[in-house]
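Q: Pasting the structures in now, so scroll down.
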Structure P
Amino acid sequence: MSATITFELSEKHFGIFYPYLVQDSVTDIDYNGRNIWITDLEKGRYPAPESVSERFVMQFTHDIANCMNRPFNQANQVLEADTNELRISIVHESAAVSGTSICIRKSPPVVRNTAEELLESGYVSLPVLSLLANCVRAKMNFVFGGTPGVGKTECAKFFMQFIPPDERVITIEDSLELHYGDIHPGSDYVELRVGGSFGYTEAIKACLRQNPQWLVLSEARSTEVRFLLEQWSTGVNGFSTIHVKDLRELPDRLLNMMGQTGDMVRMENRIYEFVNIGILIRCVRTKEGKLFRYIDQVCFFTREEEHNRMYRLVEDGKLIRRELPADVKKQLHRAGITDPFVCDRFDQRKGEGEAECL
């Protein structure tokens with residue numbers, strides 16, 4: 001478990017990492033025991049020219065360990081910590097035989113992208129963006145998929161903007177990356193942090209008596225998925241992220257996470273019934289060497305006439321169909337949404353590359 005520490009973002013504390021940490025476009029800084037690698041939203045991933053001294057590594061890890069009041073040595077080989085904006089993970093050289101490994105991920109308490117920026121960059125088209133925003137308004141359950149570091153959490157943070165501020169949101173995380181309260185300070189929210197005896201399963205169970213309208217699980221990893229679906233089955237809405245390469249794999253991935261919990265057919269049926277939307281984010285490197293992130297797939301999962309079905313609407317970033325499942329159309333209609341592909345939160349008078357939130 002990581003812990004939140006008060007560790008000033010300054011050159012004094014972060015030394016050679018500092019110039020990169022203060023760049024808005026930098027998302028990750030990784031040190032592999034030999035070189036520093038930078039992940040930049042604009043430049044892609046590249047090696048930093050600076051060399052790292054053994055003295056700096058020892059001082060940096062010593063400072064983090066002191067702030068957490070935890071040992072970091074051959075018997076305690078993993079050190080994890082959070083600041084308000086950073087997630088720090090360090091593996092001791094006795095375990096990382098290539099040298100002490102340091103990973104720093106930036107998670108600022110902001111929504112990095114605007115609708116206009118997402119449309120202009122080709123991340124998503126206006127009809128798909130409008131549909132997904134409308135689905136939040138219609139209180140559907142979202143699962144954001146993709147490989148590690150692709151931007152699942154940032155995508156979830158963007159769409160959480162469409163949750164009304166008077167609807168209680170409970171977030172469950174081990175590392176604080178959603179920053180729901182900082183981004184939506186006037187809303188009704190509860191932020192839960194898991195660790196030790198208070199794990200994901202216990203946190204999800206505790207939510208039931210906290211009057212949630214939205215339950216946001218930062219990442220689905222294991223058997224807690226079963227309890228998440230139980231919560232969603234009660235009418236609580238939610239968001240979660242998951243590591244997956246294709247949305248066609250999502251039901252099996254969730255089913256495997258649940259473990260042997262009895263009637264697997266019943267568990268599979270619950271997945272199709274209570275996971276409404278899957279969104280797959282993909283990241284590719286352009287010819288110019290930059291990283292290009294986009295919504296690659298969008299699928300609806302439904303259970304119709306005792307059959308589980310998946311409706312693919314977006315494939316390879318393209319809208320391939322506009323026909324929605326009957327239960328999805330009904331849910332949108334109940335929310336007062338007449339055209340699923342038009343959202344009054346965006347200025348539809350503008351071109352697809354110029355839309356903005358109103």
Structure Q
Amino acid sequence: MLAVALAFLPAAHPARAQSPRLPTALQPPQLAVIVNDDDPDSVAIAEQYRARRAIPEENIVHVRIPGKPRKMDAAQFARLKQEIDSRLTSRIQAVLMAWTAPYAVECQGITAAYTLGFDPALCSKPCGPGKPSPYFNTPSRQPYTDFGMRISMLLPASERELATALIARGIAATAQAKPPRAGAYYVLTPDKARNSRAPFFPRPGMLKGKDVEMRVIQGAALENADDVLVYQIGAATVGKLDTVHFVPGALADHLTSLGGDLLGSTQMSSLRWLEAGATASYGAVSEPCNYWQKFPHPAVLLSRYVRGDSAIEAYWKSVAWPAQGVFIGEPLAAPYHN
């Protein structure tokens with residue numbers, strides 16, 4: 001029922017120029033890995049990722065961010081971005097920051113601030129509309145070539161065992177000859193304020209041409225599911241995660257105010273999704289209000305992923321106003337790239 005899912009999609013933005021025909025997902029030579037030499041975990045995980053994903057040595061950029069702060073100010077970040085950008089060639093379409101913190105630039109997610117540029121106006125009114133992303137729901141295979149923006153993601157490194165398992169899941173998702181039968185789960189909770197994405201949940205049924213069943217469930221959380229490819233819900237905290245099994249490459253997120261405050265304690269951190277077995281996630285670092293545009297669009301995320309996009313591409317294409325969010329996970333996971 002791909003046609004059913006596509007009925008929910010907003011119109012795609014055209015790319016500035018037609019990309020040449022490319023593989024259906026971001027490739028390792030197009031990804032730069034940023035290493036914080038002041039963070040031993042970052043150094044270790046970045047090297048592991050480089051080796052396992054065969055990232056070219058020239059794509060590794062070393063920076064220094066002392067103290068592992070959760071948040072940077074705009075001036076600090078501007079210097080960091082300039083340092084990174086000065087070392088990248090036009091081949092690089094995406095950037096992976098191999099650390100857990102920093103994950104915010106003032107009121108904005110560090111991945112959005114890097115990709116779209118820091119927007120000082122937003123921080124004076126974070127509960128207002130965000131800056132639109134030109135990459136939202138596009139077919140582009142080259143975001144830097146087509147839009148002048150390098151999409152970005154964090155690979156959390158503070159728990160090396162978790163990072164190692166995350167990398168392994170991403171590689172397993174990409175390497176499999178055929179994706180397993182899987183489910184895309186959308187949970188409609190009693191929390192009305194956090195259900196702003198519900199009108200965009202795909203209609204239940206099999207996805208045409210793919211062995212993926214879309215399911216909409218009412219309740220506080222999904223439980224006792226063993227085939228989860230996508231899990232999206234509106235909730236401050238998500239229970240029953242110990243009863244859920246994610247397939248390699250799974251994407252999962254919850255619409256709430258501070259899921260992207262990765263090391264905070266106010267609400268459930270998006271890191272919990274990765275700890276539970278998901279391969280990528282997304283969360284807001286400051287109060288966004290419940291605009292659906294500030295969170296991953298359910299139909300866009302699913303359709304772009306099963307069309308062959310990698311996790312970083314599908315997630316970035318699914319958020320219309322991503323400035324307050326942070327993307328985390330293993331970027332090259334692409335179970336449907338063949």
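What follows draws every value from the coordinates through simple rules; no lab data is involved. Being a predicted model, the structure only gives us computed values, none of them experimental.
Q: Tell me which structure, out of P, Q, gives 46 once percent of Cα pairs over 17 Å apart, for residues 219-290 alone is calculated.
A: Working: P: 46; Q: 36.
Working through the options, I get structure P.
Q: In addition: Match the computed value -0.38, -0.46, -0.66 of log10 I(q)/I(0) by the Debye sum over Cα atoms at q = 0.09, 0.10, 0.12 Å⁻¹, for residues 67-258 alone to one of the structures P, Q, and report its label.
A: Details: P: -0.38, -0.46, -0.66; Q: -0.43, -0.53, -0.79.
Considering all the candidates, the number was obtained from P.
Q: Out of P, Q, which structure matches 22 when relative contact order in percent (Cα under 8 Å, 6 or more apart) is calculated? Write out the running numbers ahead of the final one.
A: Values: P: 16; Q: 22.
Label of the source structure: Q.
Q: So Kirkwood radius over Cα pairs in Å, computed for just one structure, reads 21.8; which one of P, Q is that? Working shown, then result.
A: Numbers: P: 21.8; Q: 19.4.
Of the options listed, only P reproduces it.
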